[in-house]
Structure 1
């Protein structure tokens, strides 16, 4: 069984941080989603390790979240190989102080959720300059845009051409609405920039209720694969947001079905090898 490196593991600890974004999403609104929960759900399913992905916590709490999970990662039984932490490139002072601290923590990468921010945020020179610093430090920057913002993502990626940018959830296609044409054109254009990597994650959650299946997402997977190729894709679970689809176990099963259609080398690349290189971790 090919080992999967999960590059998109969220954790929710409500005694550590606030999660206002989840309050109107019933499957995510109240419970904790702990590393122990994740390990129990994925036992025996071939997860070789995880990268914690910052969870979009309330603004005052993002550093507390990172420090808490940094502590969890010290316990090797938790199988957390690295952290992708939240950062604020739009503010020089806040960026610089936190960036220095996170380099000491040896985090694997960074993210600023951009689909909740004005388009101008990632177009500002301060933001671009600070993301360039992330690249100069040898770290990647995960980007999360809505499909209507992919032209903004393109401009941003072109301006940060020396930083590896990992496009979350294949660009968040509107699968429930059956929209593929414009997304497809924008993904193709993004893929022409060699510093952009596509993350195969999240897709089951974007299906209309009751339609979450491999058959439904396959055209989007096929197009992403055609555009980026197996050497510029990584895999992630997007747990626990994946519960908006059919849950992590079903997503792992579907993912393995997809990987089985590729050569062994191509499957290994998406499953773990690309991510180990991009995020500088080992499983």
Structure 2
């Protein structure tokens, strides 16, 4: 099923460089920055960045994660980017002491073989990509991530983020395939991943308020005296991954501790916003 723009693979992306021109930054852009800072924080812990071999899937031509890691003095051991759209080395790396290792423009990660990578990735990132392809394609991408992740490194992880589809709200016009939170969880575990952690990246206040304690509601109301709704939506979202509009998942190949139903048939239908939603079951 094509999206509202008539595309079955949508190549649009958010540009933070353009967002800065507006001054008032929407929650989508705030959430993007926080995803990159979350990975940076994770890599700083135990000095993981020193041995990190990163495969960044669908980063967009501005390579924002690579820029974030470099300017925050956490350059990984290697960084490889692959995107179905164009990729160019940002000018800031022209005379830099570190730069991305390899770029694969106009390339579907599903067509990338392990032998083409200089190092087996122990960190894979795939932010805001899965909703831009059909369910069958998203499953293939998740399987490819599982197979490419360094099986010899017990600490190797995958970070993905994608919207939590709410059929009452609908999918974004440029999204091909938004998935129910539980349906994606079932698909992830069916592939073999262990879900290490989940965090909401932004949320609608009306969706999370019913799940908040009196103390949390009081803190929210006090913060609203200063912050606008774009910031409030990102501040509390990590506490409510299932109720948030968008979620980041940290996955590994460690022994699985199941968090979701074993069978997709136990999930409310349809499982995704696509007409081909049944393909999410593989």
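Out of 1, 2, which structure matches 19.5 when Kirkwood radius over Cα pairs in Å is calculated?
2
Where does the value 0.95 come from, among 1, 2, when FRET efficiency 1/(1 + (r/R0)^6) of positions 156 and 220 (r between Cβ atoms, R0 = 35 Å, to 0.05) is the thing being computed?
Working through the options, I get structure 1.
Identify which of structures 1, 2 gives the largest calculated value of distance in nm of label points 7 Å out along Cα→Cβ at positions 140 and 268.
The structure with the largest value is 2.
Can you spot which of 1, 2 the value -11000 was calculated from, given it is helix-only ellipticity at 222 nm (-39500 (n - 2.57) for each DSSP H run of 4 or more, over all residues; to 500)?
Only one of 1, 2 returns -11000 for helix-only ellipticity at 222 nm (-39500 (n - 2.57) for each DSSP H run of 4 or more, over all residues; to 500), namely 1.
If Cα extents along the principal axes in Å, for residues 28-123 alone is calculated from each of 1, 2, which structure is the one that comes out at 32, 29, 28?
2
The numbers here are math on the coordinates, done by the rules we state, and not lab data. This one's a predicted model, so the numbers in the text were calculated from it and none came from an experiment. Cβ atoms are built from the backbone, for glycine too; each structure is taken alone.
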